[in-house]
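Just so it is clear, none of the values below were taken in a lab; they were calculated from the coordinates. All values derive from a computational prediction rather than experimental measurement. Cβ atoms are built from the backbone, for glycine too; each structure is taken alone.
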Structure P
């Protein structure tokens, strides 16, 4: 419990005025809740003594009404403030969380999968929010309210009866601590399995077309059912431990009630307390029920919040492997890119994905990267984007090591169109404008024209305002590619990287886009990864990769003269196109 509060010390300090105000309002509300038994006991004593008058009766009733109204007002205040603080904390942590994630590199996303990250940002963060609102309230309620009741019992009734009645309740703290530790452990395990279920479910939803195509619905349902069963078993364990709280509290509470009735009756017979005192005391015992139940709920909420916060901060505490050096330089303009005897592997124990790569590209040139699948071409681009720590050898930008430049500034040099085209649930215009949010409508139209998408607009129901659906579900593969290319054109950065981004378009459309590239970016650098060699035929330099090594290099004409892999592949593709025609 104290562990969680210490972790949120920074937030409590930031919003201490709100928490102090809520605590004061809660204390006043508790006092208002404690006073009625005193008034009722006093009324019973007036009755037993035969001194109850109409004036005294209305005075007692008026006092009760006033206390109820005041209690209602301050109860609304503390309830609102506690809830506000919980939601405000959730908002602040989400901002920290997503700001952290978008700055992470490749190794981070190898460690944390998407389903797990989503669960931590939703379920775990919600548990933290509840712990810092309802949990803090229950903590104050179970301490302040309980303390006030005991003080009133000692002062207004009898200290001996109070000690005897609350003695069994001391064991609630011990049992809650033991059960709380078990809940923390089991709940953490349950959340880990829930993360796995979230990942499996995400894969099933995203891959539903493939699952249907291969008639694997029953297999996938069974896979989900098995993981759901594992989650269920872990949650059952949590529920079993949670279920112990109420019986333990009920048992100890019942024992306390028996002592108060028995010992209290003896004190009444001994004329050491009045009947009104005994009635008030038993009303106080009844009022102890809520704070004692709150102790169980508080331990439960705080332990869950503590476990969730640990899972949440595990992500925040994971730093990016690729970071800026001190006094990182800014790239004012791109002049050259050099790989010198460069090798790279994703992990130290794995075989290199790139082996002794050596080439140079100057400003205004076009570089073509071709070769067999898995040759390392996309990995090469990831080095330029600094998604992973550098390998061995030299990677130079403008003659200086790429590590010396500011990461954000360096990435602003590059427009990257990846193999997997990402479109957001926005309309076409908004998706294209992501490349340059400040772009005018005329510039958006020009980028769409350069990507040869203009002809598609007339077939869309609402033109550029057409919603593309989640992940561009309303568009074909070729349309997605061209919208991604239009976004890159609109960004108009010094280096444009097309990572197999023309694979889903026909030959005529490809030729049109390439023609626009040559005209529109003749003073800028373009890197094209392609399987269809016609996409790189115009390049100043073409590199043929195989198993991470450059096996052929040169212009189209030079490679054709070598009569190697490039020559054979180019002839095969041309032959297939002629056969298709």
Structure Q
């Protein structure tokens, strides 16, 4: 009979494990779903990356605009290096964390703290910039909404937060169609543009006269344009940061998604750069570069508006990249004692809800602070992620040097080249954008590092205090006294005494009463009930409940005993009824925990449901 029960138990465990596995799998993403879930930040950057380069080059005159092609080629080369590197990161660190995990393993704790702080700043900025940019594009099409841009931004943030609280898979599937429309639309623009020798008749653009002989452009301006164009690479790291979000085999799916992202982004950037030169596109104050290219390739017909609308949607949805990456990063930081452990908790759905909520609150605060102004956020953008790029590339150089397997020197050389290129871009970002608002990032990153160190110090102190990592002596048995707080003779008092008597120790009922009549009434009711538990009635001089209890706990007959105080409380049927409770139990419990060494337990007495 015992054997049958064990077999049945084993089968039950197996079925339970299978159900949990299926439930977890439904909450995870495939390689294709990884694009809308973790790659929209990078893909949507084609809407502002080329424009950022042209804005810099235009300062040297129209003849410098043709330099966008060689600069884009350099950026795509860096993109290939980063894709190759983050594939290696995914394979070497399948638990996620990206540059934080690489820095932690190869560069030490200080570098990993810098990487984590840079990523946190970048993720928050990505949400704010993406939503603000998407709403700005919407306002461009419907100027009457300009006064409501902040409200629209916050509303969109709430929708994104709600979707991601249901799990990353839910948001990925919800965004799959608009992502596909945008990608197909951009490729249609590129192909149509390549088939044209001149802009469409109804393009609605003013071509810039670019001399056949390009103007001489200084190396500093080229570097500045390169750094500005590198903003198109933000988001490349998000897949490596959230590998556990993928279905099994996680590593293979994540690596495949990284390659798909690199191929899509690289071909888009090259195609748009080529069309920019072919159609003599330059930056204007009232129309984006992507809008001009779309108009030149497709004309101002239905396809143009479809691409323009999908661009607006994707820019706003690009914030979803952060909702996939930051909660996973904060869970790793919580595991390493750098953030509160609550960030490592997950509910029934495979989502770190506290990370999602904190990200939403920080991004919302930032949007409110700048009134959803994209131009105020752009100077802060990309510094954090390029700091992470540099650290991850440098960490991989040390990784290959330590392993020395196969062609390690070739891999180390490639990562070293990537580290130099991203470091140059980071320095240029800091120098050129410092006065424009980048100083905020320079302050925020060290502040986060300080926060990490303080939290880690706290957990270290608590660990030493409770003796983590050491073998304690035998448990000590104490003479226990269980005090049950009562206010009147009732079924709740009966339940509380029954719970106390079920424990091992002497049980005493204690009541704090104001006024002789109420004290006498309680004593009379107690004697008639006769529960075989002594009752102590405390008569305070003031209206304080905690003061007489503290005085009673300090009396000689109680002072040296192990005391547990049980506080029964009514648990209302509905949440709003909490406001109708007197909250005495909460007040008393908080004071006793702070000012005594007793064990305090609050026991809910659940009211019957209607």
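Numerical summary
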quantity	calculated
Structure from which 20 was derived, relative contact order in percent (Cα under 8 Å, 6 or more apart), options P, Q	Q
Kirkwood radius over Cα pairs in Å, for residues 37-124 alone derived as 18.3 - corresponding label from P, Q	P
Given 15, 35, 25, 16, 8, 1, 0 for P(r) over Cα pairs in 20 Å bins from 0, in percent, calculated: source structure among P, Q	P
Given 10.5, 30 for Rg and Dmax of the Cα atoms in Å, for residues 77-116 alone, calculated: source structure among P, Q	Q
When mean count of other Cβ atoms within 10 Å over residues 101-108 is computed for each of P, Q, the largest belongs to	Q
Highest-scoring label, criterion being percent of Cα pairs over 32 Å apart, for residues 309-516 alone, among P, Q	Q
